[in-house]
Structure I
Amino acid sequence: MSYFVTGATGFVGMHLIDRLLARKGTVYVLVRAGSRARFKRLAERWGEQAKRVVAVTGDLTRPGLGINRKDLEIMTGKVHHFFHCAAIYDLSNDDAEAQLAVNVEGTRHAVELAGKLDVQCFHHVSSIAAAGEYRGHFREDMFDEWAPTDDPYFRTKHDSETVVRYESEVPWRIYRPGIVVGHSKTGEISKIDGPYYLFKLIQRLRHALPGWMPLIGIEGGKLNIVPVDYVTAAMDHIAHTRGRDRDTFHLVAPEPVSVGRIMNLFADAAHAPGFSLRIDHRLLGLLPKGVIDLIGKMPPVRRIVDSLLGDLGIPRELFRYMGFATLYDDRETQKVLKGSGIQCPDLEDYAPVLWDYWERHLDPDLFRDRSLKGRIKDRVVLITGASSGIGKASALRLAAAGAKVLLVARTLEKLEETRREIESHGGKAWIYSADVSELEGCDKLIKTVLDDHGKVDVLINNAGRSIRRSLELSYDRFHDFERTMQLNYFGSVRLVMNLLPSMIEQRDGQIINVSSIGVQTNMARFSAYVASKAALDAFSRCAQTEFLDRNITFTNVYMPLVRTPMIAPTAHYKYVPTLSPEEAADLIAKAVLERPKQVSTRLGTAASVAWALWPKAMDVILNTGYKLFPDSAAARGDGKSGETEMAPEAAAFAALTKGIHW
């Protein structure tokens, strides 16, 4: 007995061939010229049996499926069963013309070919979608009762059945599977579709929240989900059962499952928090439909929703199933399967298998290049303050990952040293001498850089001035505040303002500001420094709201205390635990790699939360630190006289708060 299968390289098709190869005979499969490589890979799964699988080159959208005369002569009169599995089904694909060409016209061409080959039976793989938006129980003998819909897939599945029922010259059988998911024993699935679109959301919830936390969700309509092994086993058995021509079979689960229940089953499988309270979606029916549609179509609402869905990889079309109201009767199918041992398992029994396969093989994050090199290679990165400390360490790190690093500082000799070190390791670096505290110098720098390189992909505002001096010692030093603001704020903003037009033009760019943990902790003695960094933070947050839709991101790195020449004037920092410049460069690399809103240490984040919840307690804690760590001799202006070793209680306090500027 021989077979002809369309859609053989598709998910249902290849599993059906697994079944057919368990029987005797040749399996001819339609393969597009562009799918030959995929077919060869599939042949490996069949091992020795692959020699019984014969690829026939053709195209579903062409008359006669585009099969040449020689192949037609070989197959005519020899094919007993014609399985038409090929179709376009993808929630993210709403191309009505493409679906019409493949799902309807392709079926017509397949039916015509089946007549020419003189097959015994034409087996058409339809879908429960052929019922349209029918409300209530849809029986296997129902067809004309379907409820019309504007969904292109639903329409084409109904119309393709029409072709089979009224145009086929050979006996036919129609199979309407439910929403097909992976193999119930192995979890194998070929692509993300249907309920799999929800998996990324569940995974994000698992990472963000403890598993015991109860969540509120939507109950949603009831969906009929079936594993591919049940679908293909049932098709194979029914196709070889006599006396069932011109019948339709629903390959569905015994009990449909609500969307809310589905979410909880996969949340359990993922060890993620579940939806303890599920709101019935029908409550939305109490609101006038026009009001809901109006709100949903408002540009701001659509944009926010599309952004959230896009981030999770969820197509809008998935929400169509939230109110799904069709139930499917499968009594005729069960009559044929009785005694065969073929039955559809409960989703609860194999949901963990599906989740495990997705997370191991299909999670989109598995296919993203998450290396720093993949993110930054050949991109132009401008780093200010690159001659030493954090700037130099960051330049070395990014150059090693393949970035084209533009080194900016005042002293050419030190820049030359950094460039030579980068080039000695095979990196690329260019040097620019500039004082970014001077606005004209900022303008000239950016003009020169754009003339030389045409663009800057990443700007790292690292150059900065830090002053540790109490306000009591600053009454006559207002210039400290002016100079700090000039470099840390005005200079950085000037660079950003000069670069934004080119970033807008290329619709890509990132601004990284090396801020300070002091912005989160509000440390005493750093009023000038922290205020300048806080100003730059506020500027960046405001700017981000203007440029988010142009793929330009602003990242604030709340840098803890780093052992650089900047902290040398404060003698007691010799005894305080700090980060090395290389560890600081790790935080810069994280900002480049992930493009987050901010990069913060746990201590810095905890301080921000503490200020929001217990501001008076924070005042007491920081005042204690203020008393423990006196002004330096440099701040007092009396040279190095009076410097003493750190008191034991101060050393203990500093050890507990590693990275904070005391």
Structure II
Amino acid sequence: MFSFLNTSILFAAAAALVQLIIHLFSKRKVTIIEFSSVRHLKAMQKRQVRKLKIRQLLLLLLRMLIIFMAVLAFARPTTESGSIGSHASVSAVILFDNSASMNRYVTNGQLFDIAKKRTAELLDSFEESDKIIFLPLINNNKPTLEFQSKATAKEILENTTVQYEFKTLQSSLVMIKELLEQSSNLNKELYIITDFQRTTLPDSAVLTDLDASLYFVELPLEENDNLSITSVDFGGQLILPGHDFKISANIINQSQTEQTDIIASLIMDGNRIAQTNFSIDAASNKTIDFTRSVSTTGFHSGYVEISDDKFQSDNRFYFSFKIPDQFNLLIIDGDNIGELIKLALSPSEQIKQYWSVKIATPKDLSSISFWDYDVIFLSGSPKLSDGHFQRLKSFLSQGRSLFVTYDGQTDIDFFNKKYTEITDVTFDEPARLDFSKAGYYTFANHDAQHPLFSFYSFVDNKLPEIRFFTLPKMHRSSNSKELMTFTGNRPALVETRYKSGRVLTFTGPVAPQYTDLSANAFFVPFLSRIAEYLAADLSSYDLTLFNGLPVQRELSDKISINESVTLITPDSIKYDLVPDDNKGSLSLFVQPVALPGMYSLTYRSKEIDQFSVNVSPRESNLTSSDADQFVKSFGLSSYTMLPLDTDLPTMLSELRFGNEL
């Protein structure tokens, strides 16, 4: 049975009729002229004309046949079977999984190297006339989306390396379907070389009605016995020189067997400073804590590391932080309690503090730059102008923090109109001012695990009994969190986020006429701990930056930058980057961040920023699905598995379809 790969060209066969039309219209009418007796000549003429007409007809048919055969050649006639002609050409796309999970070890070596070797054998099965696209799953360069020769495909394969970005098959399969649909070759083939990692399954059936043969190249996959570090947490601490702080690493055992005698190490600033042994149950997670201190301010970096296993890419989790030399705190006094708060935070100039405190009234704010401060205390929820509120919102959007207090004189209508947006707190009734001191409220509960309270050692885990003789009635939104409550189930301390900034709101009055809080020994460490906690963002740098995700760094407004900034990658390669002006502050969109490890930003040879990037926890999940599940998720019903130790050229030659004449 014949078919044509390029049927649209068959319309050109009509061009063969042009020769016939020319022949018909070129025939001339003969004029008869009487002459002397030419009887013998006429007889000879008839014989010659008959031969000439036959020759002309043959030439006409030959010219028409040449045009028709040329059109047939362009239409590419094929047979579905048989030995006539040459093997039908192939259009093939090879999707090669080069994600981090392929960088594991199996009995025969590294899975990624085995996959490359098998793919090279696959490429040898193609002829020079075949068209191929070799498509790595993760390609930091612009992917090649045109069919090429197998020599070019081999070159791309040779230069393909492991990438640490997490990516599903979704977008690649969409591109592949479009490419194969555009191909006119008889054989259309899709090859997938992967470890069948479940997390890479596409979100939708993108290959439904694909007119191509699907092949999987089998790899020597083995049971998943991976241990991985998925996160490191500082617990919102303000890290200070000479003070112990805790680093917690979360470790997951993905295997179905218990893992014992595992070593976890803490490396800080290039030195191994702590080590511990642990065991972890099957299919469970465990937190390993280290308590250490550093002696200097500035940038510090390190990583937590566990014993080697067959997948080593997730056995380290990098972190970095900066200890500020000092942070600045501004108190905006709206209830005459600002001086009391300042005294609690900075009782003496001779006592070394890690913050400096300035107090101002709302009238002073026009001459004060909020950007000179890292934390702002709004004592008594002072009435501020719309312009100053916009400045506060901008202050929060840049990752700074606020502490807001209530006072007996606070205008709750003004608060609800202006402050509710950034605090998620709404007051229903103000505190009663005609109270007696016969009855009172006190602290009822607190979040003992929260960084604000985790360093306290309260007797029986109870806060001290501090009396509040009057309280307002209020409610909070679901976006906020209660850190403390009063008796009567009234929120006392509420935490929320506004854009990038952190906001704490204390809902009880602080002035001595309403409470004995300021006279209690709890008052000074409570305010100090709030200041430390709100400044913690200054020292806890990003711990959730993963390879492949966009990285944007906000550069300090205290540094004047008018030239390019140098990025130094974990493999010590340097790139010059130009900051962007982002509403008055400088932002840097960092590229490339392909490798896990520590990245440094320098300006005029001085380090101005440091951040860590890690392998995505989703890439650490080595749980696999079988080929049937993959094919079903693609929207297809059939596939062919190319087994290990199979002669791929021979097997594929038998599977391919038809001959091209």
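Read-outs throughout are calculated quantities, based only on the coordinates presented, and are distinct from any laboratory measurement. Bear in mind the structure is a predicted one, so any value in this text is a computation, not a measurement. Cβ atoms are built from the backbone, for glycine too; each structure is taken alone.
Miscellaneous remarks
- Which entry (I, II) yields the derived value 0.95 for FRET efficiency 1/(1 + (r/R0)^6) of positions 262 and 622 (r between Cβ atoms, R0 = 30 Å, to 0.05): II
- When mean count of other Cβ atoms within 10 Å over residues 422-429 is computed for each of I, II, the one that comes out at 18.4 is II.
- At a computed 16 (relative contact order in percent (Cα under 8 Å, 6 or more apart)), which of I, II: II
- Origin of the value -13000, where helix-only ellipticity at 222 nm (-39500 (n - 2.57) for each DSSP H run of 4 or more, over all residues; to 500) was derived from one of I, II: I
- Parent structure of the calculated result 53, 31, 18, given that semi-axes √(5λ) of the Cα gyration tensor in Å, for residues 166-437 alone is the read-out and I, II the choices: II
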